[in-house]
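S.K.: Multiple structures are listed underneath, in structure tokens.
Derivation of every value follows stated rules applied to the coordinates shown; laboratory data play no part. Please read all numbers here as calculations on a predicted model, not as lab measurements. Cβ atoms are built from the backbone, for glycine too; each structure is taken alone.
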Structure I
């Protein structure tokens, strides 16, 4: 499948990198905070067999400009809109994971259903108040000793590996994911973190009129927040990936891709009917 690539200049001069694969109804994939579009490597080949799939690196990440400013979900949402307009997309299904899902909610708040057909929210909470806290540390456990060979790469591998619940990802694959994010702007967390902590999307949820699919990992701390959104967004649908955590689309890609494709098919079948 031919992949087209390009840069879109945002209205503040930042260059945003995107990849455009396949043809048909457009699907726009938005990755999590501080990562890159490479995390969708198990979605793009499958979904692009039937749809036009656009994946973009958010500012500061991947092959987009490494700007230290603009790291708020509202700015990310504006960036998404500018890519949509530049590529002249319509009836788009936005798929956002983690902070990418917050970006989708921000897009809806700012632009309502502008050029959208539906949205997929992947394992995110509407507020930190509806998030499972991490398990408390075992007070009786001895802290793990770091060996002299434990370098920064190994530490980051462990951080990535901890994101997966049901999948044992080889070091070589983890290293590819790390390399894709190696040059990302470290300063983005300074503004993105407080922005994330302060957000509370719960009051807006009942006003969302677009079709919404919520996907969540049964072993993810975001599960309670996803349940909350399912209960408060009119007509929302939810799929729980019982054996997965926060990276459910990477752990169970075949099922995730099938669920998303079925949702998109339903959107367009309903409009034809």
Structure II
């Protein structure tokens, strides 16, 4: 992965979001928004006055910039991790996972700063999901690309982690308007204007970064990375269109499945290393 590809992600991350929304609508049998709709939404938000709710303070604005900064940092780190997998160490992988966690922590702090009951409820769910998805995230990256079998298992585990990180069905629903079921969107209900645009753009960057990681891991099975990236993008709307949102207390079962897949991949990696 080159610096030019990182710049392309910075430009086309909203386009990926638009493609996902359009494909989900098409698979659901309804007309979807244009592919370029996320760009229009961001432009509209940038023209509005920044708002952080009645109780919001400067903390929310700083947190938005920090979250966006962590997303850009993740993209800057990816070429090092993906470009030379031989020199990549376990500490590099841990640092990457921590960068995702820092971005999530910024969202949590900003949500609590608004003093909203709905945001606080969403924060509790977000923290719970983050706690159960960190292990498969780390294990899948550690087991990546050693053998074709472990690459497929680790890639499958990482795709489940992607559903958590990008707030996708069956974990969350980005299109819901019911506050009691919101998780990621519920934390940002009080924000508007450029600060909300920063949240949205940062989430789009992290989503593409996760897609790149999934494609990189799956490419260890011998498939072209570009094909793996396209397959991962297309798989998301298929899951959202044909899979209902899971009950809150059933979601940990999905994280357990990801953990088992990642452990199986790591086991194959260890056995292959011993031989």
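S.K.: If you rank structures I, II by distance in nm of label points 7 Å out along Cα→Cβ at positions 31 and 223, which sits at the top with the largest value? The partial results should precede the final answer.
M.R.: On the way: I: 2.7; II: 3.4.
Result for distance in nm of label points 7 Å out along Cα→Cβ at positions 31 and 223 over I, II: largest is II.
S.K.: Continuing with the same structure: Looking at structures I, II, which one was FRET efficiency 1/(1 + (r/R0)^6) of positions 151 and 183 (r between Cβ atoms, R0 = 35 Å, to 0.05) calculated from, given that it came out as 1.00?
M.R.: Working through the options, I get structure I.
S.K.: While we're here: Among I, II, considering only relative contact order in percent (Cα under 8 Å, 6 or more apart), which has the greatest calculated value?
M.R.: Details: I: 20; II: 28.
Largest value of relative contact order in percent (Cα under 8 Å, 6 or more apart): II.
S.K.: Work out the source of -10500 here, i.e. which of I, II gives that when helix-only ellipticity at 222 nm (-39500 (n - 2.57) for each DSSP H run of 4 or more, over all residues; to 500) is computed.
M.R.: Values: I: -10500; II: -25000.
Structure I accounts for this read-out.
S.K.: Further question on the same structure: Quick check on the output: 15.1 is mean projected area of the Cα convex hull in nm², derived from one of I, II. Which one produced it?
M.R.: I
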